[in-house]
Structure 1
Amino acid sequence: MTAGLVKKEQNVYLLPQQGDMKVPCQVYLKAELLPYLEEEAIEQLADAAALPGVYKYVLGMPDIHTGYGLPIGGVLAVGYPEGVVSAGAVGMDINCGVRLLTTGLSRGDLGARDIQQLLVAIEELIPTGIGTQSRYKLDRHLKKITEEGVPHLVKLGLAPEEDLERIEEGGCLPGGDLAACSKEAQARMDQLSTLGGGNHFIEISVVDQIFDKETAAYFNLAPDQVVIMIHSGSRGFGHQICQDYSREMAKQAPQFGIKLPNRGLACAPIQSDLGRSYLAAMACAVNFAFANRQLMTADVIKAVAKVLGRGEADQVRLLYDVAHNIAKKEHHFGRELLIHRKGATRALPPGHKNNPRHYLDTGHPVLLPGSMGTHSYIATGLERAQETFCSVNHGAGRVLSRKAARRSITGREFQEQMEGIHYNVSNYKRIVDEAPQAYKDIHLVVNTLAEIDIINLVANVRPLAVIKGEG
């Protein structure tokens, strides 16, 4: 089906409506990225274009690769409230997302020993890896946290109120109801304030290039400044919610009269009891993930205080926190829609009413992490982002599966790519599936959208040290 793509304009390809598709698909890629476009990913976009209520087109961002149901880097819009909601089109790690912290440190302030001590101090406070459990004793607050998100942490004195306008949705997606989450899902809420494994990370980076001096200054970004990124999600809690509802949506599809193009796109009408229940459970996972990153931020600040002193810790500030895997009611093209973003980032242009007040004139920061050995970018959305339902990529996107990466990347190749970068895992084989070679070139990915004025590049950062969880 890749052969069916037609070049529409610079960096934009169209898959015309055909077969059971109700709308076309549109994919954003530079020509250099076309060889990495998987046939299966295009087929998944086409399948999503056959869902009831799908609107205008299904989009593939430049980091697109095959996923479960909808590809990673996929954006699916459906009419609200007459359309459907798909658990698989949101993804397993609900509100997997990333935040960036600025510091008052410059590169010259950190020696190799400081960096290593900081890694150790962070790992002492933040559990990493699959299935790890929280250090926080918050059991009696978990219902409120899942239903109210970061605002409840503010009430508990665990988060500063000023952070709320620096988090997508103010750190709380309304409508959460813990009663919509299974006992199996609720049993995994003990993973709050843990990093997880896979592509999740905490990275100490330094600002490398400034592309937009005025916006960078407003974002408190300067050359050689040390920044910290945290990438994690809703952990096993969100994963179980996706599994539970994907299974139930597939089971009930016949009674809704829905013919599923593939099981990964199992869905239910938004207005059905099942659809409403999923959205309530998903909101709980979204809020859990926002709270997860917020608590890890508090722990990172404690680690900075331990290693570098209280004065440096007091200068750590949240720039922004964005979600990647989420479904939200939004207004686009003059109507209400439910936007599924799976491995995609919201990017509101300057002046958009849904920007936080602090970022109304610039547009909120859009955080685009690369791989563990490459640059990451800070950008903003531009007016043309309206074309993509204000959606952009969420990172670089894989070119090798985890299995293929483990099979093909040697220790020497891994070490060469990670030269000069500290990392916390002694045996490279435990994290080789996250090696830079397993991902697309982040520069090509972000420039796909920058060249056609969907995003404005503000700055990029390069890694000094990375914490990964095994598994």
Structure 2
Amino acid sequence: MDVEKLILEERKVVPRPFVLKYFPLVPLKGRGCKLYDETGREYIDLTSGAATYIVGFNHPDVVREVVEQVESLFNYTTLYFYNRPSIELAGKLVNLTPGGFPKKVVFGFSGADAMEIALTASLNYTRRGRLVSFTDSFHGTLVLPASVSGIIRDALEGLGGPWYKDVVFVEYPNPYRNKWGVDGYEKPGELTALALKELEEVLRGTGGVAAVVIEPVQGDAGVVVPPKDFVREVARLAGEHGSLLVVDEAQTGLGRTGAWWGVEHYGVAPDVLVSAKALGGGFPLSAVVARSDILEALPRVGLGFTNMGHAVSCRAALATIRVIEREGLIERARTLGAYLTRRLREIQENHPVIGDVRGLGLMVGVEVVEDHRSRRPSRVKALKVAWGAWRKGVITTTLGRHGNVLRLTPPLNIPLEDLEKAITVLEEAVKDVEEGRVPDEVVEGVEGWGSWS
């Protein structure tokens, strides 16, 4: 079946609310940082499958572990009997996550179901009803995580949502654009103080906040890195007011930012930590790692899932962690991330459509604007850059409330020569857009992030 027919077939059988399509690409094979379509054409994937394949596609160590498990036993429910891979992985996560207090682990399949468990446990443990989250946050699309996701809140109102009502949003301090008009790069202390004042007023004024939910770096908001003191002070304020700190590491975890967990950059040990995406090495897997007393306080009413802690996914996760450790990929994320950011900022100096370059480790965002002076977001130009890069063999997608931020989250073991080639292609794509060589009609069929607004 050719690509056009396949696209039409999907439109017949898959509802639009469940897809955010970019380009007519049908991946057939993946190796390392590269994808291959049905014609054999090669692409460097700078998104690593939406930040999922952190050690690259089909890493041989991960494949070997998965094949061994599949040939032995797919899985048997952990609700009834014992599963060696899931127990081993839980122990590994307890040791890898920050905090010397007793911790336990619950497994899920995605960031959304892990956040649902994390927030349910927080509400139950504190016996409080309010949740505090941040503007432009994204935590998943089930009931509780969607309700605390600021970036889709307006869209949810059209569906009769948000479905959990007692949620208060406060400003996440975006250094590049925020409601106070403060340049957070020049005045990080001022921006931090304004954001913390808003949070403290909410915590002091309600007295019933179960949890503060935060991303160490906001991912789908457009890779927003807060001032360095912000997350640490959020943790302090939450603790002072008896609220739990729930940290969403779905995108920042497993070395992506140059530390095992994004929150480690701020010296914080959260009460509840959620891991997903990269955790499964490409297989569906998520985890809630939390203080033991929080998880043990849940009522025993069958909150588990039949296939939670699936043996194949857990074997893939264990293999992924070993690859990260053995290949020194956390240090590599730091060094390659610094190199990528520096190269992109050099490009930014010569191209007015690049408004901001920001990131932590190999989690980098490039904000596309009309020009440096106005900073007006340009979703169309961002999509044109992504389209042009795709046509030249490099995959990136767009994020952010305005859909104007290019997402660069390559595998941590991407070869330097492939990264350099991708950077060159991105600059060529930017130049093509600025010089009017990319027609408007190329983005007419693109949906992508922010297409609902």
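Bear in mind that the values in this text are calculations on the coordinates, not laboratory data. Just so it is clear, the model here is predicted, and its values are computed rather than measured. Cβ atoms are built from the backbone, for glycine too; each structure is taken alone.
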Assuming 5.6 is distance in nm of label points 7 Å out along Cα→Cβ at positions 107 and 251 as calculated from a single structure, say which of 1, 2 it is. 1
Rank structures 1, 2 by Kirkwood radius over Cα pairs in Å, for residues 27-290 alone and report only the one at the top, that is, the highest. 1
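A value of 25.9 was computed for mean count of other Cβ atoms within 10 Å over residues 59-66; which of 1, 2 is the source structure? Before the final figure, lay out the partial values.
Working: 1: 25.9; 2: 18.1.
Answer for the origin of the read-out: 1.
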Which of 1, 2 yields 25.8 for mean count of other Cβ atoms within 10 Å over residues 115-122, as computed? 2
Kindly point out which one of 1, 2 the value 1.15 was derived from, the read-out being Rg/Rh (Cα atoms, Kirkwood Rh), for residues 323-362 alone. 2
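Of the structures labelled 1, 2, which one yields 0.15 when FRET efficiency 1/(1 + (r/R0)^6) of positions 283 and 379 (r between Cβ atoms, R0 = 25 Å, to 0.05) is computed from its coordinates?
Values: 1: 0.40; 2: 0.15.
It must be structure 2, since only it matches.
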Once mean count of other Cβ atoms within 10 Å over residues 307-314 is calculated for all of 1, 2, which comes out largest? 2
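One of 1, 2 was used to compute mean count of other Cβ atoms within 10 Å over residues 75-82, and the answer was 21.8. Which one was it? Can you show the working numbers first?
Values: 1: 21.8; 2: 12.9.
Of the options listed, only 1 reproduces it.
Comparing structures 1, 2 by distance in nm of label points 7 Å out along Cα→Cβ at positions 99 and 275, which one has the largest value? Kindly include the intermediate steps, with their values, before the conclusion.
Values: 1: 3.3; 2: 1.4.
Top value of distance in nm of label points 7 Å out along Cα→Cβ at positions 99 and 275, among 1, 2, belongs to structure 1.
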Value -8500, calculated as helix-only ellipticity at 222 nm (-39500 (n - 2.57) for each DSSP H run of 4 or more, over all residues; to 500), assigned to which of 1, 2: 1
